[in-house]
Structure I
Amino acid sequence: MSEALSLSALSDLAGAIRERIARAVVGQDSAVDHLLVALFARGHVLLEGPPGTAKTLLAQSFAATLGLQFGRIQFTPDLMPGDILGSNLFNFQTSQFTLTRGPIFCDLLLGDEINRTPPKTQAALLEAMQERRVTLDGTAHRLPDHFMVVATQNPIESQGVYPLPEAQLDRFLFKLTIPYPDAQEEARIIARYGAQGSPEPITPILSRDQLAAADATVAGITLAQPLVDYIVRLIRATRESADLSCGASPRAGVLLAHAARARAALAGRDYVLPDDVKALAPAVLRHRLLLSPAAEIEGRQAEGLVAEIIARTEAPR
């Protein structure tokens, strides 16, 4: 087992990662923070936002900065599971089957426009996201320990899309909403990329050994029982709301606990605060809740309901 980084070293490293990504991606500070938390919480991220808001650039820059092997799949209606996973092909020269690995065999997989492909192909990701392995012709193949899916989807278009089923949505630790930049950020984007066209290449600032050491640091973060009870109250409150026909599962609570510990470590603390849970709960819960028919008629939004639940759930002092 790798020797853990000190908390101050991990916090400094996180700051350096944020600064390096900011050279390529203007704004999106919150998204970068959530991606860092997801990496050390061993979670996957769904990015939702309009076209042209740097979702792909964000994932590429994140992988490059952390020295992660990057893979990309452009999801289309005719994409097949084998296009993601790979297949065993017969080699006539050796008279044996040879494994041809698909793009899923990487550290960070970008699934662009994941809701453009049919459910059968979407389901090909399920085992990989949950078990970090791929089964081909009855043989299991391990994926890297830090295998991470960053999927994107466009909320604007509704033609030719296949909404992700609840089972697959539940595999994502976070759903992040990527907004349009504000006026100052948009001016910086145009000034930067209108002049040079494309971002400068990013050199990694994190080695495999450092990544393993950071994992060991996160593993040592304390989650006190009052914080566990607080997470339980939040999760159960989603099931008791009259505005929701389906609340969050126990998996949501487990993932929220993992994420809170990672956030505490990245902030240089060896313990979790209620603020860690509050800050991460919206991204953990927003895609796991189904509105009741009455709430839909009233125009309620899951985002607002999550905020109400957090506000009225008593936190430890």
Structure II
Amino acid sequence: MSVRVATVADAVERGADASGWSRALARISRRNRLAVLAVLTLLAAVLLALLAPWLPLLDPDTVDTPNRLRPPLTPGHRLGTDEFGRDLLARLVWGGRVSLLAGMGTAAAAMLIGVTLGILGGFYTGWIETAVMRLTDILMAFPYILLAIAIVAGLGPGLRNAMIAIAIVGFPIYTRLVRGVVLSLREREFVEAARALGATDSLILGRHVLPHLLSPVIVAFSLDVGAKILATAGLSFLGLGTQPPTADWGSMLATGRQFVILSPHVVLLPGLAIFAVVLALNLAGDALRDLLDPRTHAR
């Protein structure tokens, strides 16, 4: 009988939580139309990137010198061509594929490294905590992009090395965030009770600590992807990221900047793509933070 009552109570609690989430989501969608537009923009960008191989696009790397710097709405080239006569629509779509992959990949790598080190530095005292925090302090003492440039200069130019560099300089943000949460949980009563009952560290971390990390880490990741897209585009703009002839929004800005007066669309189109995606990521991240905030559910 007691088991049945507990099961019914759990079901009611899960139903209440689901109802609270649905109400919060509906309230945010009504109040924040920009967030809805941001999510739709991101879905469109991701779908274009995923479906790029199957879309009826021209080859983004095919050079057509007689048709160089054609303006938008040119027959056969809806968004015009670049300085080598390559179709800008195709290069924007394929460049978005590279930029989104680089942004999400580096953010995911930084998140995994940072969360792991943050848990270790927050849950364990002594030399582990000291080593984690000193490493974090050293990396955060240098300007973000300058340290990434220095790492890429040592590894050599290329998209993979640029992603490695950005992941290295980006994980301290997650380390500090996670360590702060773990420090607040380490002395809580339920953790002390689990430890007194003989629970192992891995069990305590998996059952009592990690669930509390999901919300802040997810929000931080959603906001960080935009920063990582900007960072990879910046390194590509400097010639340290994606190498020609591979399309990338940052490299498109770099090669087109000398034609900004003669053919401004060559620079404006990739610039607007970066602006739209990063802005959409930030707006969606803010909405996600409101959705995951328990105080939002209570209102």
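Side notes on the structure shown:
- Origin of the value 1.08, where Rg/Rh (Cα atoms, Kirkwood Rh) was derived from one of I, II: II
- Structure from which 31, 18, 15 was derived, semi-axes √(5λ) of the Cα gyration tensor in Å, for residues 65-192 alone, options I, II: I
- If helix-only ellipticity at 222 nm (-39500 (n - 2.57) for each DSSP H run of 4 or more, over all residues; to 500) is computed and equals -14000, the structure in I, II: I
- Each of structures I, II was scored by distance in nm of label points 7 Å out along Cα→Cβ at positions 41 and 265; the highest score is held by II.
- Origin of the value -0.43, -0.80, -1.20, where log10 I(q)/I(0) by the Debye sum over Cα atoms at q = 0.15, 0.22, 0.30 Å⁻¹, for residues 225-280 alone was derived from one of I, II: I
- Origin of the value 1.1, where distance in nm of label points 7 Å out along Cα→Cβ at positions 33 and 273 was derived from one of I, II: I
FYI, it's all coordinate maths here, none of it is from the lab. Just so we're clear, the structure is a prediction, and the values are computed from it rather than from any experiment. Cβ atoms are built from the backbone, for glycine too; each structure is taken alone.
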